[in-house]
Structure I
Amino acid sequence: MKILLVGAGLSGAVIARELAEAGHQCRVIDARSHIAGNCHTERDADTGVMMHVYGPHIFHTDDKGVWDYVNRFARFLPFQNRVKTTSQGRVYSLPVNLLTINQFFGTTLRPDEARAFIEEKADTSITDPQTFEEQALRFVGPELYEAFFKGYTEKQWGCSPTELPASILKRLPVRFNYDDNYFFHRFQGMPEDGYTAMIAAILDHPGITVELDTPYVPQMAQEADHTFWSGPLDGYFDYRLGHLGYRTLDFERFTYQGDYQGCAVMNYGDRDVPHTRITEHKHFSPWETHEGSVCYREYSRAAEPDDIPYYPIRMVEEKELLAQYVRLAEDSQCVTFVGRLGTYRYLDMDVTIREALDTALYFKESISSKKPILAFVVPPI
C-alpha cells in the first residue's frame, strides 16, 4: 500500500519503519526543514555542544521493548535527570526529597521523622483534593507549596493553581529518602549522537521517502491508500471548529565561557522571576567535555495560532472542543491520528514510541483481516 505519514517526528518515523519493513511504500512529509520534530538535536557550531533545539528531551522508560527498540538505532549512554531549583534565594534539590526538607526547614530529620513532620504541616481537613492547590496543601503543606510549586505552576500554566486539576500534581513525587533522580524508570539515558541521528536511522529504509519543507495539502492524502496524521488534530480539519488550547515555550538562548550552573536543569520557583527554568545543554551529554556552554532561559505562555504547540491544556473548555474534533475524526476515512498532537495528549517519548509500534501492528493486522481501520488506536478521551 501507499502510506502517507504527516510529520517526521517519533510517531511518523516509527510507524513508517514498521510498515516499510512489512513491504508498504511510505512517504513521510514534514513542514519543517529537519526531521525529529520537537526532539530535534543539533551541534552548536561555536561550542560543539549538542543542543536540544526545542527544549530538553530525556529518555526514560520501564518498557523494555521500547528500550530495545531505540537501542537498535542509537547508542544510549547513561543519563539521570537531577533537577535543582532556586527558591527564595537558595538552591534546593528536586523532586522534594529528604535533603530538600532538611535544607528548607533547617532540620536533620530521619525518614520516619520527616514523614510525620510533613504530615503535621499538611492540611488534613482536605479529604478529596480537587485542585492542584488542594492537592499540594494536603500532601506537603503551605510552606513547601509556596516555595516549590505555586509560583512555578502559575508561570508554567498561566493561571492560578486553584484552576488546575489535582491530577497534575500527582505526577510530582515527594520522597522521604535522599534519592534525587527525577524519574523512577529503570531505563534512562541519552542517545550519544542526539535524537535527530536516531530518527534518521529509523527512517533509513528503501521503502521510506522523506520530504522536508513540505506542508500537507489534501491532494497528498488522495494519492495515498492511508494517512497517518501526527500534526495537530484541529489542524487536520483546518481549525473549522476553533483552535484547541496549548501552552508554548519561548527560549532565550545565551552562551557562557565555562560552566554556567553546574547542572542540566535549574528551576526558578519564585513568581517574580519570569522564566520557569534555565537549561544548560552540555550537561545533557556528560560524557563530553566543552569549554563553552549554551543555555536556554525558558518562558511559558499561551500558544498563538502560528506558535509551536507544546503542552495540551485539556481544561474543561478544551475537552468539550476536543470531543467535537474526535467525532469529526471518527467520521473521516483512510486516516489515523497519532502522537502528542494528533491525539491532543501529553506523551513522554517512550509512550509515543510504544503507541506508534502498537498502531503499526494494529494497522497490519487490520489489513490482513480486512477490518476497518479506526481513526484512533488510542482514544484521546
Structure II
Amino acid sequence: MRVAIVHYWLVSMRGGEKVIEALCDLYPEADIFTLVYDEARVSDTIKKHKVTSSFLQRVPGAIGHYQSLLPLMPFALESLDLSGYDLIISSESGPAKGIIPPPHAAHICYCHSPMRYLWDHYHAYRSSAGMLSRMMMPVLAPMLRTWDVNTSLRVDRFIANSHHVAARISKYYRRPATVVYPPVGIEDFSPSAEVEDFYLCAGQIVSYKRIDLAVEAFTKMGKNLVVIGGGKEQDIARLKRMAGPTITFLGRAPFAVLKEKLAKCRAFVFPGEEDFGIVPVEAMASGRPVVAYGSGGAVETIVPGLTGVLFENQTVEGLIKAIYAFEAREDSFRPDVIRTHAAQFSVRRFRSGIQSVVEEELRLRRSMPFADGKYALAGFTTHDADSLAPLH
C-alpha cells in the first residue's frame, strides 16, 4: 500500500509537525507532500522521507512569507500529483485537504481546525492585518470558503484533534469526525523537586493566544511571569510596552529551557482559546497545574481542582481571580496525579487511535461495491459480476 502524507507547510516544528512526525513513524515508507518546505527547520524524522513541495516553493521569499500566498494555495494543492497512492492522510489547518485524490484511494483528513482565518477567527485576523490584507480579505474570503467547503467532499473520513474541532467540522463542513487527540511527548518531560516563584506563559505570540491578558494581569498583581515564544516584532514590542518589572521575556528559548521552566513554574498560564493546546499538556506532564481560560481544548485536557483551574471570563480581571483561587489551594495539587492524567495524551495513544480509524476506513472500502473493480457486497465475485444482465 502506497501512503502519502499531506501537510500544509513544513517551515518549523510546532504541534502540527509533531503530528507529521508520529505519522512518519507509523508509515515509514510514506511520501510527504507540502506547499512549501524548509529542510533546515524540520526534524530528522521528517527529513528521512521523500518530501515534494508545490510550485509555491519557487516563488521568491515563499518560505518566509508563505501565508501571504493564501489565494494561490488552492491551485498549488491541486497541482500535486498523488496518482498511484492508496492511502492519503492530510494534515489540515492551513489548508491541506484540497489535494485531488485518485478514485481508488482512501483520503483521511486529520483536522487541527478548519482554516481559522476564513471561519471563526476571520474578523480577529482581519482587524489585526495590514491595510492591504484588510482590503483584500472581504473579496477573497468568500471564494476561499466555497473552495474549502467543496474540498471537504474529497475527504472520506475526518479525524478531529478535539471535540471542540469536531464541532467546527460539523458546523462548517456538515461532516462527522472521529476524535483522536494529538501526540504529546509525555516521556520528554518530568517533574522537578524544586518549584520556583514564577508563573509561565509559552507559545507563539499571536493575538488569539491572548498572552496580553497574562502580561497585564501579572503586571497588575506584581507577580513574576516568564513568557517564552517568538512572533512578529510589533506584537512582541506591544507586550513589552505594557509589561511591568515582574515580566520576563525569553523569546524563542531552546527546548531544554522550556522543559526546565515547565517543571519549575508554580503554574502554567493559558489565557487563549486553542483547538487542543499541546503546551498545557506538556506542563501537566511536568507535574505542574494549569490556569486556563475555560473554552476550546482546555476543557478536554484540564480537570478543575485536580490538574488546574479554569476561568470563565476571558479578561484581565477573570485571570487575576483565577490566580488567587489557584493560590488559595496551591498545596492540594499533586504532581504525580497531574502527570498520570497527562499520560492519556501520549504518542502511543495517538498512533493507536490513527491506526484504528485507518483500518476501519480500509475495511469499509473493501466492503463497498466495485471496490478495486470488483463486486464486494452480498457475496458477489468478479465472475458473478460478469454474468449479471443489464437492467432496463
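Which one of I, II has relative contact order in percent (Cα under 8 Å, 6 or more apart), as calculated from the coordinates, equal to 12? The read-out was computed on structure II. Here mean count of other Cβ atoms within 10 Å over residues 38-45 was derived from just one of the structures I, II, and that gives 13.5; the source is II.
When distance in nm of label points 7 Å out along Cα→Cβ at positions 70 and 310 is calculated for each of structures I, II, structure II comes out greatest.
So semi-axes √(5λ) of the Cα gyration tensor in Å, computed for just one structure, reads 41, 25, 19; which one of I, II is that? Mind dumping the intermediate values first?
Working: I: 38, 25, 19; II: 41, 25, 19.
Corresponding structure: II.
Structures I, II were shown, and distance in nm of label points 7 Å out along Cα→Cβ at positions 182 and 358 at 2.5 was computed from I. Which one of I, II has distance in nm of label points 7 Å out along Cα→Cβ at positions 22 and 222, as calculated from the coordinates, equal to 2.7? Clearly, the read-out refers to I. Suppose you compute helix-only ellipticity at 222 nm (-39500 (n - 2.57) for each DSSP H run of 4 or more, over all residues; to 500) for every structure in I, II: which one lands on -11500? Structure of origin is II.
Consider the structures I, II: one of them gives 200 for volume of the Cα convex hull per residue in Å³, for residues 118-325 alone as calculated from the coordinates. Say which. Attributed to the structure labelled I.
Each reported figure results from applying straightforward, stated rules to the coordinates on display, with no laboratory input. None of these values were measured; they are calculated from a predicted model. Cβ atoms are built from the backbone, for glycine too; each structure is taken alone.
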